[in-house]
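Here, each number is a calculation from the coordinates, and none is a lab measurement. Computed from a prediction, not measured in an experiment: that's the story for all the values here. Cβ atoms are built from the backbone, for glycine too; each structure is taken alone.
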Structure 1
Amino acid sequence: MDPTGVDDTARWLAYVHPTWMVVSLTLALLALRAGLNMRWYRRERDRSARKWRKWHLRLAKPAVAMIAIGFVAGPLSMWWFRDRAPFGTAHALLGVVAAGFFLYAGYLGRRIEEKKSRAREMHARMGLIGILVGAAAAVAGFVLLP
C-alpha cells in the first residue's frame, strides 16, 4: 500500500483500526457503567441488579471480542498501510497491555458467569484498568493517524 497518503483507498483503510477501537472502547465503557449499576443494585439487594447484569453481558462480550479483533488488526494496519514496524511505538505497548487486561477481565467474567469463580472484584479491576490503559493507547495513537 501507499504510506505516503497519495493512495486514497489506503488512506481510508488506515482509519478502520482507529474507528473500530473507538467503538470497542465505547462499548467497554457502557459495559463498565452497566457493571457498576449492577454492583450498586446488588449491594442494595434490589432486583434491578438482574437487568443490569443482562445489559453488562450484552455489552461486555462483544466489546472484548471487538477489542481482540482490533488488537490483531492494529499491527497489520501498521505493516500494511503505513509500512512501519508493527510494535515499534508507545501505542503498541499500551495496546498490548490493554488487550491483556481486557482478555483477563473477559476470562474472569466468563468464569463468574459459569459460577466457577467469585472473583468479582478482580474482574472489575481488570476491566477498569483495561479501559484506562486503552484510553491511554488511544491518545498515544493520535500521532500515528495518516
Structure 2
Amino acid sequence: MKRRIICNEDFCIGCRLCEVHCNVKHSKSRDIILAYKYEKEKEPSRMTFEQKEQVCGSIVCMNCKDPLCIKACSMGAIKIEDGTVIIDTDRCVGCWMCVMVCPFGAIKRGDKKAFKCDHCHDEEVPICVLNCPNKALMYEAD
C-alpha cells in the first residue's frame, strides 16, 4: 500500500500548523507547550512549507513507486515499510546522496543524518492532515 499526503494549494492559508504538529509529534514530550518552551533539542519539521506570493503548500515525501533514494543509499539505510519510505537513522552515515536524488526535495540534512516525512507511519492518518484547519492536506493510501 502506497501512502501519500497531497496539498491542495487552493485551500492552504499558510498557517504552518502542519509544521507545528509535525514537530510536536516527533518531540520527546509530544506536548505542544513542553516541546516549544522547554525542550532544548527541538526536532526539525519533517515537512517543508513553501510560500511564493499568494501560493503556498507543504512538501512531503511522495513515497515514489521506484524510490531513487533507496537506490542511492549505499548503507541500505532507506527502506519501504507498509508503503512508507523510512530512513533508519542508525544506519545513515550522512553522505546526503538521498538528498541529492530526491525529485521532490523531501529529504533533508540533519546535523549528521538525513531525515524526512515518515507519514506518521505509526498512526492511521498523519498528524499534519488531522490538524490542517482548512483541510488543504489530504491523505491517500492505495
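Of structures 1, 2, the largest value of relative contact order in percent (Cα under 8 Å, 6 or more apart) belongs to 2.
If Cα Rg over 2.2 N^0.38 Å, for residues 37-76 alone is computed to be 1.73, which of 1, 2 is the source? Don't skip to the answer; put the middle values down first.
Values: 1: 1.65; 2: 1.73.
Only structure 2 yields this read-out.
Looking at structures 1, 2, which one was helix-only ellipticity at 222 nm (-39500 (n - 2.57) for each DSSP H run of 4 or more, over all residues; to 500) calculated from, given that it came out as -4500? Matching structure: 2.
Hey, distance in nm of label points 7 Å out along Cα→Cβ at positions 13 and 69 derived from one of 1, 2 reads 1.7; which structure? Corresponding structure: 1.
1, 2: which one has Rg/Rh (Cα atoms, Kirkwood Rh), as calculated, at 0.95? Working through the options, I get structure 2.
Looking across 1, 2, the calculation of mean count of other Cβ atoms within 10 Å over residues 29-36 that yields 18.4 traces back to 1. A value of 4.6 for distance in nm of label points 7 Å out along Cα→Cβ at positions 21 and 45, calculated from one of 1, 2, originates in structure 1.
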